[in-house]
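Read the figures in this text as sums done on the coordinates, not as results from a lab. The shown structure was predicted, so the numbers you read here are calculated from the model rather than taken from an experiment. Cβ atoms are built from the backbone, for glycine too; each structure is taken alone.
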Structure 1
Amino acid sequence: MASEDKVRVEVLLPKELYEKAVERGREAGFNSFNEFLTFLLEQIVEEEETEASLSPEDEERIKERLRSLGYID
């Protein structure tokens with residue numbers, strides 16, 4: 001992604017959360033907190049888009065299957 005496609009934002013986080021996230025990002029092989037945070041946000045957005053792509057019919061079939069398996073009433 002080109003730098004002109006990026007924006008700079010300020011996010012205030014609890015210090016402990018930031019420190020844990022930095023450590024987790026390092027453990028996962030990310031070079032920076034920004035890189036790790038970008039990855040996490042992309043995953044969340046992609047997950048929401050995937051969930052939203054189910055048709056009402058697909059959603060109903062899934063619910064029926066979960067009911068037949070006893071997971072929902």
Structure 2
Amino acid sequence: MNEILVVFASATTAVRVKKLLINGGCKAKTMQTPKEYSEGGCSYCIVTSEECREKALEIADSLNVKIKGIYNWRQE
């Protein structure tokens with residue numbers, strides 16, 4: 001399964017979006033954004049499947065929160 005990181009400025013925002021993704025049938029978890037994907041300081045992200053990308057975008061939009069970035073993720 002191809003996974004993505006959806007990066008947010010705060011842990012609170014990441015947790016809110018994660019809960020709504022899970023309620024919508026997606027698998028998702030939150031974590032501190034790895035430093036190679038963090039632009040200018042601390043941020044938090046959701047790890048979810050590529051298939052849930054659009055749902056994550058829709059949820060963020062409905063909550064009026066900014067996504068700092070979306071990256072392909074391969075955990076090693």
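Results, tabulated for the structure shown:
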| quantity | calculated |
| --- | --- |
| Winner on mean count of other Cβ atoms within 10 Å over residues 8-15 once structures 1, 2 are ranked, highest first | 2 |
| Winner on volume of the Cα convex hull per residue in Å³ once structures 1, 2 are ranked, highest first | 1 |
| Value 5.1, calculated as distance in nm of label points 7 Å out along Cα→Cβ at positions 32 and 64, assigned to which of 1, 2 | 1 |
| Entry that produces -20500 once helix-only ellipticity at 222 nm (-39500 (n - 2.57) for each DSSP H run of 4 or more, over all residues; to 500) is calculated, selected from 1, 2 | 1 |
